[in-house]
Structure I
Amino acid sequence: MVSTFSLSLRAEENRSTKDITTRLESLFEASKKVNLEGPEKQKSRDTIEKAMDWEKIAKLCLGAKLVKKNSGKNFEEFRNLLKDVVIRTAFTRLDKFWETNTNYKFEKIEVQGDSAKVPTKFFVKGEPFELEYYFSKKGNDWFIYDISYEEVRYSTNISEQIDAFLKEGNFMTLLSKLKKRRDDLIEEASKPKKT
């Protein structure tokens with residue numbers, strides 16, 4: 001006999017799976033419009049930006065030891081700069097990903113409490129590759145906090161770059177480097193597009 005508790009858990013998992021699938025599908029649609037002209041551009045960019053757990057992303061990229069050492073204002077500045085650099089970099093190319101009739105298929109969505117992993121198979125020009133999206137739940141919403149490609153997580157890649165940088169520089173220099181990169185991306189985006 002199936003207990004009421006296990007039925008309730010299964011129903012919650014099904015609801016979570018549907019919410020996550022809907023979230024990813026809306027993000028994929030938004031990513032196709034990040035460089036359109038007009039209000040659709042900002043709307044799609046806002047959708048993507050708000051779907052990310054920037055606090056968790058920054059903590060993963062920085063690592064527990066550096067988060068503790070640089071808590072407060074320094075961490076906030078790091079989080080905001082990291083967000084700006086990641087978002088601005090992604091916006092330069094997200095829409096191009098879909099130009100070649102890219103298709104996708106969600107593999108089995110793995111939900112465990114307030115965390116989920118979504119292996120997603122993409123087909124670009126008929127060639128398959130897989131990305132895994134990592135989600136955390138806050139309240140009733142699911143937010144992306146990491147992505148992996150060929151089992152390498154984006155946060156790990158950034159963390160390794162930060163560690164290598166900090167062997168020669170300090171945290172304030174890292175913030176300066178992120179500011180410069182952000183400013184370069186802003187300047188690049190303001191230039192007229194070549195046709």
Structure II
Amino acid sequence: MNPFIEYKSILDTYVYEEAIPFIKSAWDEPHRKYHNLDHLESILSYISKYRYQLHQLDYDSLVLASFFHDVYYDPKNNLSDEDESIKRFISSYKDSNYITKDNVITMIESTKHRKIPKHYLVKIFWMADNQSFYEGYDELLKNEKNIRKEFNHLQNIVYKKKRIEFLKSNIGLFGEEGNKNINKLIQYININY
């Protein structure tokens with residue numbers, strides 16, 4: 001699936017035409033090993049099951065949040081990826097519907113936090129972005145190896161500390177099986193980094 005073809009009509013409705021190639025090139029940046037088009041496609045696949053359960057504007061908001069939530073992603077920079085992505089979304093947004101705009105901003109903002117949102121639409125998006133925690137240990141390990149490649153500029157000891165801290169912040173969010181897989185991944189990181 002090419003998301004830029006499949007969701008062209010939604011992108012064309014809300015995003016300035018000249019911004020779309022920029023968005024595509026951002027998702028194709030060579031340093032992205034996990035936060036790439038596969039991740040985008042995975043999120044879009046997850047939210048597609050809600051396509052006919054939601055109002056069109058709500059579904060469009062989910063699609064836009066998917067495209068923009070990691071449009072800025074630079075593990076070497078100390079800038080907030082979410083804040084920078086929100087800035088890029090705002091500068092690319094051409095529609096006058098402020099509700100859609102605000103929904104997208106709220107969804108992107110939610111990915112900063114390790115807490116399942118209460119708002120239904122935001123929760124759908126947050127769960128889509130974090131769905132790999134439900135997909136078993138093998139998927140978590142595959143993603144871990146790709147994320148480590150994105151942070152290859154960090155020494156193992158620094159990466160290990162920050163990554164384990166992040167993973168521990170997810171305990172209790174994804175059920176018993178999720179907890180078991182997170183703890184197993186932490187063990188892997190402790191041994192291998």
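Once distance in nm of label points 7 Å out along Cα→Cβ at positions 154 and 178 is evaluated on every structure in I, II, the highest one turns out to be II.
Calculated for structures I, II, distance in nm of label points 7 Å out along Cα→Cβ at positions 50 and 82 is largest in I.
Quick one: log10 I(q)/I(0) by the Debye sum over Cα atoms at q = 0.13, 0.17, 0.19 Å⁻¹, for residues 58-129 alone came out at -0.67, -0.90, -0.95 when computed from one of I, II, so which one is it? All intermediate terms of the calculation are to be shown ahead of the outcome.
Numbers: I: -0.67, -0.90, -0.95; II: -0.33, -0.56, -0.70.
So the calculation was done on I.
By the measure distance in nm of label points 7 Å out along Cα→Cβ at positions 98 and 122, tell me the structure among I, II with the highest figure. Answer by largest value of distance in nm of label points 7 Å out along Cα→Cβ at positions 98 and 122: II. Please compute FRET efficiency 1/(1 + (r/R0)^6) of positions 18 and 138 (r between Cβ atoms, R0 = 35 Å, to 0.05) for structures I, II and give me the label with the greatest value. Comparing I, II by FRET efficiency 1/(1 + (r/R0)^6) of positions 18 and 138 (r between Cβ atoms, R0 = 35 Å, to 0.05), the maximum is at I. Comparing mean count of other Cβ atoms within 10 Å over residues 34-41 across structures I, II, the highest figure comes from II.
Work out which structure the value 30, 24, 15 belongs to, where semi-axes √(5λ) of the Cα gyration tensor in Å was derived from one of I, II. If you can, show how the numbers build up before the last one.
On the way: I: 30, 24, 15; II: 29, 19, 14.
Only one of I, II returns 30, 24, 15 for semi-axes √(5λ) of the Cα gyration tensor in Å, namely I.
Each value in this text was obtained by applying a stated rule to the coordinates, not by laboratory testing. Keep in mind it's a predicted model, so treat the numbers as computed, not measured. Cβ atoms are built from the backbone, for glycine too; each structure is taken alone.
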